[in-house]
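Undergrad: What follows is a set of structures to go through.
Please treat every number below as a calculation from the coordinates, not as lab data. Bear in mind the structure is a predicted one, so any value in this text is a computation, not a measurement. Cβ atoms are built from the backbone, for glycine too; each structure is taken alone.
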Structure P
Amino acid sequence: MTEERRQNIKNFINNEAFVSYNHIRVTDVDDGMAVVECELQQESMNRWDSPHGGLLFSIGDMAAGTATLSQRLESCMTMNASINYIATVGQAKKLIATGRVTKSGGKVSFCDVEICDETGRLAARLSAVMYCTGKKLDL
């Protein structure tokens, strides 16, 4: 992947309102791989002062979608996703989701994502099936 394409994909994703509102950003992308980070804020936390599970799911879903987008260069959406929460990361300052396309076919891509805190402690694993629309993006 060229550096120009890498920057175009990061800009395309990072300029979305949901992403900026939730302090999320794509920090790395390559063919079939994406890293999504979230700087945790007070509003990111649940009542037990740990990152909300919905936030972990969101960054995992974004990592899967961005990994798919990087490989296919077309719009995609989540068909199915499941997450396993493995450990709490209550003292974390940042969450990092690394997504990889494991198989890609006609209209779907299968992705695996690991979500860790900034120390590398594994918090969750997400598996996703992404539907690829066929609508090419000029990235």
Structure Q
Amino acid sequence: MSTLLVIHHTPSPYCQEMFEAVIAGATDPEIEGVDVVRRAALSVTASDVLGADGYVLGSPANLGYVSGALKHAFDTFYYPCLDSTSGRPFGLYLHGNEGTEGAERAVDSITAGLGWVKATPHVVVSGKPTKDLIEECWNLGATVAAGLMDA
């Protein structure tokens, strides 16, 4: 069985709505053989990351950057996981009110350093998530999880 690790910082109702859609997509009954593990960004460990086969990252974009919680998560597991997780797929969802480009750039830089592979386009939401954007979050979770089937 493969493991998808969802590392998230969910401080707002909009982030929660996006997170729930990602989880719903990742746990769709048609996706078999994938265990979906959820970890708050402030509690994720290097062991969690090493034990996963793919990742979904979720964060608000605060002042043009990822949340301090997601940055802390990266700081916690970056070096212990540097050589061991290369080539693994990931997806990203972000919520911001404006200026999410810096957050996207930061995650792209950090995941490139880890050697992770972008499995699907990022989902970036500004303001209240629309039904279509929530569906994109569902698709994000489903896409990354489906890519791990029979892995």
Structure R
Amino acid sequence: MIDLLDINVWLALVDENHVHHSTARQYWNEQLDQQAAFCRVTMLGLLRLSTQPNVLSRTLSNEEAWRIYRQYLAAPEVCFLAEPVQIEAQFAALTLSEAMPQRLWTDAYLAAFAMTSGCRLVSFDSDFKRFADLNFLHLAPLPSL
């Protein structure tokens, strides 16, 4: 199975000083199924957020962000997934409910992407639990010592 990693997992993996870095590394070393995947939204999120002040412990230059993304993509356990053809119907089904908060559009898109591509979604964000048919691995932070 392929794991579609949420942006927050990629950011935690990139930054050794990130509050969730240890948990992200433990996931990578012990729970990663076959492959970890980027999609266009997670790739853009990693590039955009890693170059913004106050997101990582050190703001990356555009060149550094691209280099890190490409290093991950070159690893045999990482792939890039194109958008599934059927995603729009699934995305609409997840977002047409009046109960869906507007702040969750990107989460709904990632959930629809994972559902239509047969991936497991991996995130620190518990909001993904709201998508009933989603194969979801919620990464809980490691307890502080």
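Undergrad: Suppose semi-axes √(5λ) of the Cα gyration tensor in Å works out to 24, 17, 16; of P, Q, R, which structure was it derived from?
TA: Working: P: 25, 16, 12; Q: 21, 19, 12; R: 24, 17, 16.
Source structure for this number: R.
Undergrad: To which of P, Q, R does the computed value 4.7 (distance in nm of label points 7 Å out along Cα→Cβ at positions 74 and 90) belong?
TA: Working: P: 4.7; Q: 0.7; R: 3.1.
Label of the source structure: P.
Undergrad: Moving on. Consider the structures P, Q, R: one of them gives 29 for relative contact order in percent (Cα under 8 Å, 6 or more apart) as calculated from the coordinates. Say which. Don't jump to the answer; show the numbers that get you there.
TA: Values: P: 24; Q: 35; R: 29.
Structure R accounts for this read-out.
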